[in-house]
Structure I
Amino acid sequence: MTILLKPELRPANPHFSSGPCAKPPNWQLSELSDAPLGRSHRAAIGRQKLTNAIEETRSLLKIPLDYKIGIVPASDTGAVEMALWSLLGPNEITILVWESFGKGWATDVVSQLQLSPNVMNAEYGFLPNLDDVNFNSDVVFTWNGTTSGVRVPDSAFIPSERKGLTICDATSAAFAVDLPWEKLDATTFSWQKVMGGEAAHGMLVLSPKAVHRLETYKPPWPMPKLFRLTKNGKLNQDIFLGATINTPSMLAVEDYLFSLSWLRSIGGLSAMINRCDKNAKVIFNFIDEHDWVSNLSSRLDTRSNTSVCLVFNDRRIENPNEFANNVCFRLESEGVAFDIKSYRDAPPGLRIWCGGTVETRDVESLMPWIKWAFESEISLLNSS
């Protein structure tokens, strides 16, 4: 067995998890000292913090003034489920599935809501044929697939004029992509992804068209309190003015406000997108230089700039899952990369988060370590 020299440089921050994700570079717990802990979220100070989070989100993401933004329970999952339960039913439905979360939304619509959507499937690494999507129906899709590293290349496939609603899970895209709000009717994301916030809080953004659906359609199924967006047949405006349905963590709110402030300090959305692109490009270049690893995405224009998924190609690898586990174990044992194993339902490999809170120099420092871990595991296979 060959003993390989370890790289000299190590990532200063080894947190490459795809959720919860790395905190902003200058984050410290002391930055949250202004959180109104022990105070009611309905008190003036709590309500102001929540309102600030909503309006600063609107400003930084350039969300139109006539769109409604609400802070909702249960992270992105809760926000998506709230949209599905509240909006689907009166129209035909199309669901695009190319990774595990899209598959989960399709399962819920079929098994829980007992509806019959047209499910357009694609294998990991691929997209369904976007030219075949029927936008007379309500369309549910994920913008940036966290578990496959495959994203829609742009918004050209969505017509500006359409009968149906677009319901977009944008949890790994918000703050990493310039989202076309005029083409999105219900958009969801969470604080814990690109912004490096804390879990359990989701964001729901509704277009006027989505609000009209809410106010003219009453779903036939029981609606849990956490999903109720209307009151007496009208949109519950309070939810979108900082009065959350349930009790939020004011510490998490303060943490999100810090992330928003940091984002503004570095130059806003365009700067954040640039950071994501630079991070991902480091890995794309690494892949181009090594024939034993490839991007799970089948096309260059669908590669995610946040959740970058890799698979090992070496023919000597007989058990890809065991091999990937061993590579990840080596990296974690060295303290250079935590939580980068591919998602449990995805093809075995690595999943490296490249969101804007990650420093490019840390991604650059990680690449030689991945090569070291790969070659170390291959040497064991050769000696066995």
Structure II
Amino acid sequence: MALTPRPHGVTLTAAALGAVALIVNPLSVWGIVATAPDAVGLDLNTPILVQDLEATIAAAGAAGTASRALRAIADFGRSTGVLILVEEGEGVDPEDIAADQAANVIGGLQALLLAEQTVAVRPRILAAPGLDDAAVTAAMGVVATQLRAMAYARAVGATPAEIHTYRQTYSTRELMLIDGDFDAFDALAEAEVVSFATARAVGARAWLDREVGYHKTISNVAVPGVLGLTNPRTWDLQSADTEIGLINGADVTGLIRRNGFRFWGNRTCSDDPRYAFESAVRTDQVLRDTIAEGVFPYIDQPLRQSLAIDIIESLNALGRREVLAGRLIGFEAFVAESNTPEMLAAGKLRIGYRFTPCAPLEELGIGPEITDEFYADFAELAGAA
């Protein structure tokens, strides 16, 4: 008789994977393209990880756009980002210089796609402050789509009509256009300078993603560190018949002065009305990334009914958590009807989900009504006197 061990105690057996907790990935990492001809110790055309904004501002020097853009972001607090420095444009005439500058910036935007592989962070908020002509803005929209990021660019035009015409150039849902810039004091220049509104939009988006949530748009958020508007527009809270009203009507964000200075506008350049609001786009980006990255443990597990149930429960648990936190109105995950026995036998499973993002309260209607019913107790009051 062979000598064999007899179990006499406790045996631990690994349980099935079950539902896993899906964690929302960090969104507040920004990426900007800028110029800094007198920068010290900062390489060109390569992703630079920025964790100490003040040190990077000092290294960037006063010339170019980098220091002003970084200062605008820093005014919203500490944040992490990626900086791409490019050379200033060169040429024999202004047209050549502008074309060369645009080509350099577009190359810098492409370099942002390498950030995750070189500095281990993915930019999710993009801009090229002060360098965003039409060609750069179009390229930025493409890069933003690839990175699932929000991009902020300048709206070109002196009048609301010109801005409306310019807005028709774009249909990218990840892109928002902003009219105008701010005035701010620059300590390096020791003077009041133009502070790029797109850079401050980057700072606002990073702050909101970090402190408030992806469901809040940049509109009606106080902008710190600014002194005025470079091109004030007419605006009235109780009337849309103003320059800002017309600009908002073109799906472009304006700048207003009301208890400080603020962005005013929620709309993206999307040609799909479901993604007209910045909050809808940001919510979609968050859910796509969180779900795709979170279900990684399920890949290559045995494809059984229990696996599909676990995946559905993981997604619905995420949805319940976000609804409870007030970042979603509703969420539901389900097994798609497109699954066939042949697909399942081939190791292919399709899961669907639907959600309702939080829309911003863009228009509040309040109806006054004159009534005499509050005189009802008047006689009793007179008698008591």
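No lab work stands behind these numbers, since they all come straight from the coordinates. Note that this is a predicted model, so its numbers are computed, not measured. Cβ atoms are built from the backbone, for glycine too; each structure is taken alone.
Which structure, out of I, II, was relative contact order in percent (Cα under 8 Å, 6 or more apart) derived from, given a value of 26?
Attributed to the structure labelled I.
Looking at volume of the Cα convex hull per residue in Å³, point out which structure of I, II has the largest value.
Biggest value here belongs to II.
Which one of I, II has mean count of other Cβ atoms within 10 Å over residues 254-261, as calculated from the coordinates, equal to 21.8?
Value 21.8 for mean count of other Cβ atoms within 10 Å over residues 254-261 corresponds to I out of I, II.
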